[in-house]
Structures are given as structure tokens and as C-alpha cells.
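Down below are the structures I want you to see.
Nothing in this text is a laboratory measurement; each read-out follows from the coordinates by a stated rule. What you see is a predicted model; the values in this text were computed from it and never measured. Cβ atoms are built from the backbone, for glycine too; each structure is taken alone.
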Structure I
Amino acid sequence: MHQFLIVSDIHGDRKILEQIIQKWSGQVDGIFYNGDSELAANDPVFDGVSTVIGNMDDDPDFVDARATTIDGITFFQTHGHLYDATVPGQWANLSEMDEAANEAGAEVVLFGHTHLEGAEVYDHKLFINPGSIRLPKGPHADLGGTYAVLTADDQHFVVTFYNRQQEPVPSLTVKVNRPL
């Protein structure tokens, strides 16, 4: 079994990112930050963290997107703004990210930007948006923010969302079969 921490859109709230990373450090096989930190790319909080640039980040040392393989799982990671992720009234537009993920051979796609948490299977890939830990939107904004942990075994992916108090939100959990 492998676990991966996924956070996005802290919009300058470095303290909450530190707290989340500290809680999960040593318990997860990878940590992904999907943009809009408003921090420098070389900020020590990002040591050991896979990062990408968001539309509110101005440090050119962040990359636009990346493919990473950990424990046999290939992730495609982006913020989403460069792939037209926002669709008014919907969770997200996945088509452009899907094309890039196909080129990368990814099984899991990680993004942010919309501030709407969720996980769904699209074109045989698991797409995960952890939501925003600082500025949540949508029907679960009253949680005060969310991040996600992906648990993977040979047969399943389970995405568990956590609130700002770092408590799991069972009603948001998504479980899908592997391989997709």
C-alpha cells in the first residue's frame, strides 16, 4: 500500500502547509503541491515536495507541469490554468489535461486552480483536485478548506479528503478500482 499527500491553493498561508506536511511527513510516499502558493519555488517548505506553478505564482523556477513516477504509479501534475480547467457551474474541464496526461503515460492526474475538491475517473485515469486549503469554493466550502490523501494498492485507489483541522471527511471519500 502506498499513500500520497496532495495539496493546492494555499494562497500565502504557509503555516497551514507546514502543519499538513509535518503531519504526513514519513507517512506518505510522495507529496504533491499543485500551485498557487504565492511562495518562492525554493522556499524550504517545498523540500522534498513535487511542485508546479499556479496562476498566482510569479517565481519562474516553478515548472508548468510534470510527470512523476513513484512506486509504479505515474502522476501528471499541473495547476490547471494552462489546461483550461475552469468551467463555470461544473467541477472541471478535464479534456486538455487528459491529452497531456496521455502523452505522459499517466495513471493519475493532479490539479488545482478551481478550488473545488473532487476525484473522478475520466478516460481511464483518476483525476484529483484536493480543493483549496485556504479559499474553498463550491458546496463544501463550509469545511474551511480541503486537501487529499491518495491511498493505492494493487486493486484500488482511495482518495480521502481532509478539512483544515486535518480531520477526514468520510462523505467525500472516493474509491475506484485499478487498473482504470
Structure II
Amino acid sequence: MSLQESKDIPLGTKLPDFTLKDPYDKEYDIKNQMGANGLLIFITCNHCPYAQAVWERVKQIIQFAKKLEINSIAVNPNIHPNYPEDSPAKMKEKIEDERFDFPYLIDDTQEFSKALQAVCTPDIYLYDKDARLYYHGRIDDNWQDEDGVTKEELKEALMLLFTAKEPPKPQYPSMGCSIKWLDTVLG
């Protein structure tokens, strides 16, 4: 598992049009997931220690965003035979065990994650109501220890978006395990 940082992507980049399924085979048109004020997307998975360390915070942020009429989805690009913990069956277990009330979707072709230019898990994208990238950065300043957090950058970005202010600057990259790209790790 190599540590990666999210890529610097220009703010204002349009959200690509995609349809993904959840592990129950229900289809979701990504743009139809947009809330009145935006859409928050977490590229994540079950097995990555960085993603595991922030899952509880992700769930809390999703609840916070919901109050601001910003919808959220999580997307797993690591559907790979070498990573059984990220399989759709294990995703179902996570959804049910943790009672997710947001879509946790499968990117089995990895085309959606590639279109976003995702690099790691977690990789976080906040789009405004016009489907333009508003924030692409980390959740906060201490992924390892929630009690050590001094700056909640994603929460601040959500508030700025909700109040129609300019995007926060600077935006620090998220970091985590590299996505397990099918074309580079098969074999």
C-alpha cells in the first residue's frame, strides 16, 4: 500500500456524467444525486487503513452536509480480486453493519474514478449545485487522531459553499492508499 496524495485539479472542473450501481444492483445517475446546494463524493474503500481511520468522520460529515442540502455518495473503485475486503459482498456488510443512509457505489470499471482523476482512498470532491468542483482536499488536519484535529477543512468548505462564498484557499490534498488500478495490479 503506497501512500499517495490527491491530485491538484482545477476548481470549476465539471462533474462527469456517470451511472454506477450499489452492491444491491440499484443504479444511480451521479448527477441526479446532486442536492439543492451540491454533492460531496468520497472515493474510498473498506480495506485501506487511511479510509478506515476516517470512516466515522465521513459519516458525521455526511450528516452535517445533509443539513445544508448537500447530498453525499461514497464510491469504491477497488473492486479487485486481490482485495476481497473491498468486494461488493463486503460493501453490503459495511452498509448494513454501519447503517449507511447514503449510497455506497461500485466503480468496477474504475472509469468514474479515472474521470475524476482520483488517486487515493480517500479522495474527496465537493461540487456546487452547478456540478462544478468547489473543494478537493482533505477532511481535516489529522487523519490519524480525531481528538488531535485543529482544523476541519471539509466542514469549513461545506459551510462556505452553503453560504455562497468563494472556495477556501489553500486546499490541502487528501492522502491515502493508492487506488488498486486493474490495469496495473492484475497478474
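For which of I, II does Rg and Dmax of the Cα atoms in Å, calculated from the coordinates, equal 14.5, 40?
I
Among the shown structures I, II, from which was the value 31, 47, 20, 2 of P(r) over Cα pairs in 10 Å bins from 0, in percent, for residues 98-137 alone calculated?
I
A value of -8000 was computed for helix-only ellipticity at 222 nm (-39500 (n - 2.57) for each DSSP H run of 4 or more, over all residues; to 500); which of I, II is the source structure?
Label of the source structure: II.
Of structures I, II, which gives 1.4 when distance in nm of label points 7 Å out along Cα→Cβ at positions 58 and 146 is computed from the coordinates?
Comparing all candidates, it corresponds to II.
When relative contact order in percent (Cα under 8 Å, 6 or more apart) is compared over structures I, II, which one is greatest?
Looking at the calculated values, the largest one is II.
Given a value of 2.0 for distance in nm of label points 7 Å out along Cα→Cβ at positions 2 and 162, point me to the structure among I, II it was derived from.
Answer for the origin of the read-out: I.
Here log10 I(q)/I(0) by the Debye sum over Cα atoms at q = 0.16, 0.23, 0.29, 0.33 Å⁻¹, for residues 122-169 alone has been calculated and equals -0.49, -0.82, -1.05, -1.21, so which of I, II was it run on?
The structure behind it is I.
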